[in-house]
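These are the structures in question, set out in turn.
The numbers here are math on the coordinates, done by the rules we state, and not lab data. Since the model is a prediction, treat every value here as computed from it, not as a measurement. Cβ atoms are built from the backbone, for glycine too; each structure is taken alone.
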Structure I
C-alpha cells in the first residue's frame, strides 16, 4: 500500500479540530516514511516519543517546530490530553462496530465474578481484600511456606547434610591448592555460597512468589488493584497505571525499571524509577526477609509500616519537587475469573526460566568477585569502610558482608542476613534494623545499569547518592528509637 493512499472505509474520523491538525501535519511531512503519514500525524498528536524523534531528525528543527505549533493549537480545543481524546473516540467507534456484529444475551442479575470484581475496586471492601491477599499470598505462602518449609528442606537437609559435605570431601581430595578450594567450597565459595544461596535459599522463595503472582495476574486482580490505589498514587505524582511496574518490582526491580516506559510522562517515569530503587524489595529479597521476620510478627509489621511510610513520604516529596502534573488514568478492566491452571503454570515456568537464565549466573559471578576481593584484600577493605555504618545501625561487624553482598544482588544480601540469623548472630532488634536498612539500601548492579539505560548515568548516580545515606539514616533512627524505648523483639 502506498504511503499516500489509505482506504476510506478504514479511516476513523475524529472531531474537526483533530482532523484539521492531521491534515496540516501531513502537509508538513516532506520526508519519506514507511508508515502512512496520517498514522504519523496521529502519533505526533499523542506525543509518541519515538515518532517525535524520527520526525525531528528527518524534517529538521524548523519544520518540526511548525508541526509542534499545530499540535498545540489542536490541544487548545480540548481539556483532556489529545492522547485521551483520541483513545476515547476510538473506543466509541469500536463499541459501535461491536454492537453491529455481536449479540449479547441478556442476563438477569450479575454473576459472582462481576460482584467480586466490583468490590475489589471499592476502598471499603477492596482494602481488606488486599490485606487478605498480602497475608495469605505473600506472608503465609511465600514467607512461611516458601521461605520456611521449602528452604529448610533444601538448604539444611539436602544441601547442608548431603550435597555440600559430598562436594567438600571430593574437592579437598582432588584439588590440592587452598585458594582454589576456597573458591569452590570456602565460606564464600561457588558451591557453598553461590549455588547454595541460588538454589536452596532463593529458588523456593522466588518459585512460590512467581506462582502466586501468576495466579493473581490470571485472575484479573491487578487491573482492579490499579483502580483501587489510583487516588492514593495521584498524591505521589503517579496514577493507577504505575501499579504495573510497582507490582513487577516485587518480582524483579530491574525488569520493573524497564517497564516504567509504559508511564506517560518523564516525570512519572522518574518518580517510579526512584521509588523502585528505594522502597520496593524484589521477590527473593522480600521472601527472605518475610521468612526472617515470620517468627517476629511485631517486627514484620514495623518493617512493612516503615517501607509503606517511606514509599508514600518520598513519593509525595518527589512529586512536589519535580514540576508537572500527573497524567490521566485509563485502563481496561478484564473480567474476573478463576485462574486457568495451564496459564498459571506457563507463566510461572517462563519466569523461573528467566531466573535461571539471568539471575542464577550472577550468584556465581558474585562468589568469584568476593573470592578475588578476599585474595586482593579489597573485600576486607570494603568491609572496614562499612564498619562506621554498622556502628550507627547498632549491628555487629559481621553484618557488613550482607550489605556488601546486597550491592551485587539485593536477594544475595538478604540471604546473608538469613545466614547470620541462623547462626544466632543478630538479635530481634538488630534483625529488624538490618532488614529495614537493607531493603532501602542501594539498588543492585543489574538495577543500577537498567536505571542508567532508562534515565541516564547522571540520574542513576544522583539517585544512588541519595539512597545510600537515606537508608543508613532510617536504620539508625529506627535503632535509636528501639533502644530508647527498650524494645528488643
Structure II
C-alpha cells in the first residue's frame, strides 16, 4: 500500500470519521442487495495451486459478486462476497475509489471477501507486472509456470464489485433485520494432523496408521444477518462460515456456496441474495481424513456442505427476532509484518533444482517458489496490509487478507466484546497462509508452513493480526440484539392447567 494512502487512513482514524456510531436509535435502517456475474470464460486460468490449470467446458454454475449496503441514516457500510479464490488489494482499492465517487460510501466501510472457491476465475497468484523487473529465469517461473491473474478478468471483477455496491446502495429500502448464529459441525474438518513421527501433516489421507489426532480445531458457528423489507419480503442475508471452497463440482463453479444459495432461496424466495464471507478457513476444508468413505469431493460433497450450512441459516432466519441493527461503523488498521527469509545457500540450491526442469514434483514446486520469494524479499522485505472492522449493530466482521488458521479466528472471537464476532479471511487483499505459531514450531509442518512466494510472513504474524482485530473491536461499542416482546407480568396460573387429576 502506498505511504500516501496509509497517511490518509491514519488521519481518518485520528479524527474519528472512520468509526461513526449512531446515537439516534429511532433512525430507520435501510438495506439494499445486488449481485453481478463474473463467471470466467473457458480457457482462462483456474487458480488454486502453485501451477497452472485452466477452465474447460460448460460452467457448473455461475460465479458471482454479491453485495449488501447497510444504512442507518448516519453511515453506510458495504459487505461484498465474491466467488474467487482470492482478490488482490489493488483491485479492491480501485473498486473502493470508484464506489466513493459514484455513491459516497467511504473506502474504509467497504469489505470485500473472497469465498476461496478453487473453481473460480484468474485473480492470481501472480499479479500483472509483479515480476517485470526480475531476471529472465524468475520471470519464466512466475509468468509461464505459476498461476497468474488475467488483467482482463481483474477489470471485470473490479467493475462488478463497483456496480454491485452502487446498485445495492441505490436499491436501499426501509428494512428490519435479524441476527444470530447456527451450529454446523459435520461439514468442515481441520485438514492438519499430528503424526507419530512428531511432525504435523496436511491431508495425511484416510487409513494412515500414523495419525494421532487433528492438529487444530474447526469453527462450527454459522453467522447470519437476515433482512426483510416493510412488506415482510425477505430480500437477502449475510452468511459467515469457515470452510474452503474445495469440493470441486465438475467445471467452473462457486463451489459449495452455490448450494448454500440454492438452499436459502428454495425457502426464502428465488430473488434473495446471499452474501457469503468465509471465516478463518486456512486449515479447514470439507475433507475428513478420518472418513473411510470416498464422499468428500465433487458434486455430492458440494451439495452436502452447502445444503447443511444453508439449513442452519434457515433455522436462524426462522427463530431470530427482527429489529433495527444499530450502530453501523468501520475501522481500518495498517500492519507492517516482516517476511521469513530463506538463506542464500537455500536459494542457490533451489535455482539449481528448477534449472533441472523436473516440473510437477513437490521438490521442484517448492524450489520454484523459493526462487520467486527471493526476488520478492529483495523488493519488499515486509508485507503491508490492512485489517478491518465493519460493525452492523451487535455484530462485527473482522477481516484480514490471509488464509488464516482457524484457531486464530477463535482467538479473535474470544477476545472480542461483541456478542456476534465474525472473522473474515481472504478479504481486501491476499498475503497467503498465516498459521499459528505452534504450526511453525519444530513439531509443526504441512504445506501451509512452507516458504513460498505466496506464504512467507514471520512466525508471529497470526498473533499480531488477531491482536489488531481485537484492538479495533474493543474500540467499538456493540449495539443491542433485537429481542421479542416481553411476556406479560405473572398474575395467576392458567385455569385449565392448574387443576388436580380426576381418578373417577
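Here are some notes:
- Calculated for structures I, II, distance in nm of label points 7 Å out along Cα→Cβ at positions 199 and 359 is largest in II.
- Parent structure of the calculated result 18, given that relative contact order in percent (Cα under 8 Å, 6 or more apart) is the read-out and I, II the choices: II
- Label whose coordinates, when FRET efficiency 1/(1 + (r/R0)^6) of positions 55 and 319 (r between Cβ atoms, R0 = 35 Å, to 0.05) is calculated, return 0.30 (choices I, II): II
- When distance in nm of label points 7 Å out along Cα→Cβ at positions 175 and 423 is calculated for each of structures I, II, structure II comes out greatest.
- Origin of the value 1.28, where Cα Rg over 2.2 N^0.38 Å, for residues 39-222 alone was derived from one of I, II: II
- Set I, II, criterion Cα Rg over 2.2 N^0.38 Å: the highest-scoring structure is I.
- Given -21000 for helix-only ellipticity at 222 nm (-39500 (n - 2.57) for each DSSP H run of 4 or more, over all residues; to 500), calculated: source structure among I, II: I
- Which entry (I, II) yields the derived value 0.85 for FRET efficiency 1/(1 + (r/R0)^6) of positions 151 and 439 (r between Cβ atoms, R0 = 25 Å, to 0.05): I
- Source structure (of I, II) for Cα extents along the principal axes in Å, for residues 135-190 alone, computed value 58, 38, 14: II
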